[in-house]
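Novice: For reference, the structures are reproduced in the following blocks.
Computed from the coordinates by the stated procedures, all read-outs in this text should not be read as laboratory data. The model shown is predicted, which means the values in this text are computed figures rather than measured ones. Cβ atoms are built from the backbone, for glycine too; each structure is taken alone.
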Structure 1
Amino acid sequence: MVHYFLEGGSFMWPILISLIFGLAFVIERAYSLMMSAVDSQTFFDEISQSINENGPEAAAQVCEETGGPVAAIFHAGLTKMHRGLNEVEKAIQNAGAIEMAFLEKNMIWLNAVITIAPMLGFTGTVVGMIAAFDAIKAANDISPAVVAGGISQALLTTAFGLIVAMIIQTFQNVFVSRIDKLVLDMEEQSVKIMDHLYDQEAKK
């Protein structure tokens with residue numbers, strides 16, 4: 001692999017840098033999404049029980065001590081209970097938008113690597129073909145030995161650029177799937193907590 005990398009010429013270095021850049025954001029997103037994971041049904045049961053037994057202030061404290069987007073939107077809503085349920089609903093919606101933006105943060109850099117890595121590879125291909133034709137011109141000969149170096153460089157840069165894009169694209173697809181699941185979970189739990197709070201209000 002090192003041999004092929006060196007044979008690819010100078011354009012292999014920016015492709016390698018784009019891979020390292022992309023993997024850095026892959027690690028950051030993987031850690032962030034892993035920390036956002038929570039058993040939402042168990043958490044909802046815990047919060048609803050806390051509301052019933054100790055009031056919204058105690059439930060908000062539990063949310064503050066728990067990580068994840070569901071806990072964040074619950075906390076935003078419960079801290080506005082003194083303003084009425086309409087304000088609670090608005091706070092939950094606003095917090096949901098913020099949490100969604102947080103979940104999607106830095107995804108644009110993965111898209112950038114997916115786009116730029118093949119472009120670098122294709123640019124290296126063009127440079128390699130130019131080198132091949134220059135070699136033909138200088139030698140006044142079109143034998144395979146004359147053009148092999150340039151064509152090899154051209155093919156290697158294309159291959160490595162596409163491989164980098166495929167690696168990052170795979171991670172991006174996994175993250176998008178996970179983000180979609182978390183967003184759906186937030187929306188579902190938002191409806192459930194509002195229904196619970198309206199039920200509590202009706203019993204008073």
Structure 2
Amino acid sequence: MIKVIAYIKGKIVAKNHDSIIIENNGIGYRINFVQFEQININQDACIYTYQHVREDEISLYGFISAEDYQLFIKLISVKGLGPKTALNAFKVSNANNIIKAIENNDLSYIKKLPGVGAKTASQIILDLKGKLVQENKEENEELSNAILDAIEGLKALGYKNNEIQKVIKELKSHDNLTSDEYLKLGLQLMLKARIGG
């Protein structure tokens with residue numbers, strides 16, 4: 001399914017026990033959200049979103065970083081693990097710790113995540129181990145914050161890490177652009193690569 005809303009930039013105008021409302025251009029988006037310690041009311045934020053569609057509901061699930069979003073997508077691919085349970089994992093942990101537990105076969109840690117029993121925890125490790133370690137992490141550590149932000153934006157738009165790595169050299173050749181300018185340039189390069197230009 002094509003992702004309609006990759007992320008929303010705007011002002012956090014309300015927080016509830018399991019959601020936030022972020023205003024963008026006069027529209028308030030209600031987003032299922034649990035990482036409350038990382039946001040404040042009236043704060044400008046960029047929330048990476050997953051749009052969940054059912055017969056009786058269309059809902060958004062939001063995350064502070066593209067890494068958290070990408071892990072969420074992997075988690076909901078596991079049989080028996082729905083978006084609410086996957087989201088609640090971020091109430092008590094973060095992407096790095098969850099990935100580390102999966103890679104280390106740490107069943108007891110995974111079982112501590114809200115709503116995850118022994119069977120689901122085993123399934124998470126079985127399905128995801130070896131598929132979550134970031135490639136080329138060392139190369140990316142030398143990049144500017146603006147380029148890193150653009151890379152997160154490209155990931156949120158559905159581009160794969162191996163595709164992104166191919167355009168990083170070109171992005172680095174352009175100095176002092178803003179995050180949005182690097183993102184726009186990255187999208188142009190991706191399109192050019194995909195159509196073989």
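Novice: If relative contact order in percent (Cα under 8 Å, 6 or more apart) comes out at 15 when worked out from the coordinates, which of 1, 2 was used? Kindly include the intermediate steps, with their values, before the conclusion.
Specialist: Values: 1: 30; 2: 15.
Of the structures listed, the value fits 2.
Novice: Any idea which of 1, 2 comes out highest on distance in nm of label points 7 Å out along Cα→Cβ at positions 153 and 185? Intermediate values should be presented prior to the final figure.
Specialist: On the way: 1: 5.0; 2: 1.2.
Comparing 1, 2 by distance in nm of label points 7 Å out along Cα→Cβ at positions 153 and 185, the maximum is at 1.
Novice: Related question: When Cα extents along the principal axes in Å is computed for each of 1, 2, which one produces 95, 27, 18?
Specialist: On the way: 1: 95, 27, 18; 2: 49, 41, 32.
Answer for the origin of the read-out: 1.
Novice: Another question about this same structure. From 1, 2, which structure was mean count of other Cβ atoms within 10 Å over residues 25-32 = 15.9 calculated on? Kindly include the intermediate steps, with their values, before the conclusion.
Specialist: On the way: 1: 15.9; 2: 13.4.
Only one of 1, 2 returns 15.9 for mean count of other Cβ atoms within 10 Å over residues 25-32, namely 1.
Novice: Once distance in nm of label points 7 Å out along Cα→Cβ at positions 9 and 113 is calculated for all of 1, 2, which comes out largest? Kindly include the intermediate steps, with their values, before the conclusion.
Specialist: Numbers: 1: 2.5; 2: 3.0.
Biggest value here belongs to 2.
Novice: Given a computed value of -30000 for helix-only ellipticity at 222 nm (-39500 (n - 2.57) for each DSSP H run of 4 or more, over all residues; to 500), which structure among 1, 2 does it belong to? Please report the intermediate quantities before stating the final value.
Specialist: Working: 1: -30000; 2: -13500.
Of the structures listed, the value fits 1.
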